[in-house]
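Just below sit the structures, each encoded as structure tokens.
No lab work stands behind these numbers, since they all come straight from the coordinates. Just so you know, these numbers come straight off a predicted model, no measurement behind them. Cβ atoms are built from the backbone, for glycine too; each structure is taken alone.
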Structure I
Amino acid sequence: MVLNLELRILLAINHAAAGSSILTHLSVFFATYGPEIYAVTLTVLFFALPRHATRARRALIYAAVAAGVSVLITMGISLIVFRERPEFAYPLLVHALVKHGNDSSFPSDHATGAFAIATAMFLGGAALGWPYLILAVLIAVARVAVGVHWPTDVLAGAIIGTAVALLVLRFRSVIEAPVAGFIRIFGFDPGEDRPPMRMRRRGE
């Protein structure tokens, strides 16, 4: 029952993308070039931000770390859990809009990294959470649309990426020294990464 429902959702998205030239090109673009988009935008932002934007620059590094760690986790999971990709499981039903090897589809590396970055940007202080969240959703949907992932593949990736980003931010003091050193290499002031001060109680 669950598989049938998921298959129907996948086919609805996949057939909609395949039935429109514009949607096909958009789906292929976001499904294929998601990692490159993140690599370019994070790098450009790191150098383009004002020199005093230390918190935002740190958030970019936390986002990169969260993405790297979360993708390593999903790569490990895919070595243990094999799930056939939709385009190979149902070749007569699914439109294969991109070429992909028949390795495990679970979970989605692309969705994992995308949501790890979006979460870190949201909560790390870069004030760029919404654009990256929208991009993460587009990439996740596109991976389903082109036929290389099941909806639950990208959902699992989103959960893993978000969880890892939260852990990185929770224990960011562990990587405080290397983060500060990395920022200094490029001539920026690393500043201090302190959590917001709690509001003083009345009478304190």
Structure II
Amino acid sequence: MHIADGVLSTPVIATSFALTAGAIAIGLKNTKEDDIPKISLMAGTFFAISLITIPVPPSSVHPILGGLLGIILGWKSALAFFPALLLQALLFKHGGLTSLGANTIMLTIGAVAGYYLYKKLPIKSTFARGALSGFLSMCIIVVVLILFLYLSNEIYSTGTMSPINILIVTHFPLAIAEGVITGFAASFIEKSKPDWIS
């Protein structure tokens, strides 16, 4: 799911870096010293889990857990995504430097959406709220990615086997899996570390 260098147009790159700078500023404004270990732990979790590649023909996907990061960090998610994505780009060529802003804001939008869904959904079950938040967070991340691709070059939406169509087909099962994982994780955290929920 990470966008590589050379994929996005210059206006999309510039806009996404500006949005990322804003998201980081919002995250920093609300960050206290006690939040730093939590942000570091979630950055490490995202860094490790998003390096796992799962083949889903005709492509492959990797888990993100954006909804879970959002539930725990809220607007501070950008502070976890940015350094993790930067290290992945530098160490493993996973993603890219020109697309760092787009990758960060794409994941942050999904995570923050997951945070608000978890807080606002009128559902008593922690598992159900977590599962829906995780599922919809991944769906929103894919929608933002599709928007970035389409705004960069309409060729990404051309044909039955277009990159955009492949993204939708391959990420739907992942969204379901992330929903289930996020549901269980949210239930566990609410019981064992309720102060970790933003």
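Here volume of the Cα convex hull per residue in Å³ was derived from just one of the structures I, II, and that gives 110; the source is II.
Given that distance in nm of label points 7 Å out along Cα→Cβ at positions 92 and 116, derived from a single structure, equals 3.0, which label among I, II identifies that structure?
Working: I: 4.0; II: 3.0.
Only structure II yields this read-out.
Starting from the value 14.4: which structure in I, II was mean count of other Cβ atoms within 10 Å over residues 20-27 calculated from? Intermediate results must be reported in sequence, preceding the final value.
Working: I: 14.4; II: 18.1.
Answer by label: I.
Among the shown structures I, II, from which was the value 2.0 of distance in nm of label points 7 Å out along Cα→Cβ at positions 68 and 180 calculated? Don't jump to the answer; show the numbers that get you there.
On the way: I: 2.0; II: 1.4.
Matching structure: I.
Taking 20.4 as the value of mean count of other Cβ atoms within 10 Å over residues 52-59 derived from one of the structures shown (I, II), identify that structure. Could you put the intermediate results ahead of the total?
On the way: I: 20.4; II: 10.6.
Derived from the structure labelled I.
Each of I, II could give distance in nm of label points 7 Å out along Cα→Cβ at positions 12 and 156, but the derived value 2.2 comes from I. Taking FRET efficiency 1/(1 + (r/R0)^6) of positions 36 and 132 (r between Cβ atoms, R0 = 30 Å, to 0.05) as the measure, the highest value among I, II is held by I.
Structures I, II were shown, and P(r) over Cα pairs in 10 Å bins from 0, in percent, for residues 124-163 alone at 28, 49, 19, 3 was computed from I.
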